[in-house]
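Given below, in the form of structure tokens, are the structures.
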Structure I
Amino acid sequence: MATVNFSVPDEVKVAFDKAFSGQNKSAVVAELMRRAVRESVQRARREQLFRRLSSARSRRNAASARQVSAARTAGRP
């Protein structure tokens, strides 16, 4: 198991100690780090997907106003 040393503002440490009083703080920090890694990976995937979808947009034909209107009213009473 690795040891990690880092500095945080005093008010963050005080709030953390208060919020997680009586808990294994190493386990709490490890879970927060896991969550941060998952969120970072998810954010990168979303950005990549957005870029792929955005680039594909320029290769598609635009719908005419008539086509858009017909799609909006199709199947409506």
Structure II
Amino acid sequence: MPLAANAHDREWSVDASTCAGPAGGYRAMVRVAHNCGNGAFEYEFRLSGTFPTEREALLEGLREGTTWIELKIAGVLHV
């Protein structure tokens, strides 16, 4: 059974889940959403790395997702 977790605040959310890697190990799918004055932003991506455990894949997915949100809120990303 895949693992899933999320982190959220009033204006943003990060959802991560795991799936089996193509050659073994686990990968993470990440969905980020940010509601700001310019409208809603949503983006979904799969981490390129493969991890030996689901736990590691899930934690890295959450870490990457929250980094995306931090960069988006800071105005560094213009997607």
Structure III
Amino acid sequence: MSQFEKLLRRLLSRPKDFTWNEVVSLLRKLGYEEQGGTSSRKRFVNSQKDVIHLHRPHPGKILKRYMIDIVITHLKEKGKI
């Protein structure tokens, strides 16, 4: 099983300790590019102009459950997973 498959399986299990770096890595592998300046509000856009809006967690790096749900829902709606 590849690292991507392990990361995707981990996301779909909705863990309580999924990190910002993990979601960025996963979205990059799915063709999304992180956009946004120095603020904590980030957009991930792919070549079809599909957009995922997320708030970068701080001071910690653990995603809130609702953010994981946003990513999963978007990826399912767009047929990415």
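Where a number appears in this text, it was derived from the coordinates with a stated rule and is not lab data. Here the structure is a predicted model, which means the values were calculated and not measured. Cβ atoms are built from the backbone, for glycine too; each structure is taken alone.
Quick check: 1.02 is what I get for Cα Rg over 2.2 N^0.38 Å, calculated from one of I, II, III. Which structure matches?
The structure behind it is III.
Where does the value -22500 come from, among I, II, III, when helix-only ellipticity at 222 nm (-39500 (n - 2.57) for each DSSP H run of 4 or more, over all residues; to 500) is the thing being computed? The partial results should precede the final answer.
Numbers: I: -22500; II: -8500; III: -12500.
Of the options listed, only I reproduces it.
Starting from the value 3.0: which structure in I, II, III was distance in nm of label points 7 Å out along Cα→Cβ at positions 3 and 59 calculated from?
Values: I: 5.4; II: 0.8; III: 3.0.
It must be structure III, since only it matches.
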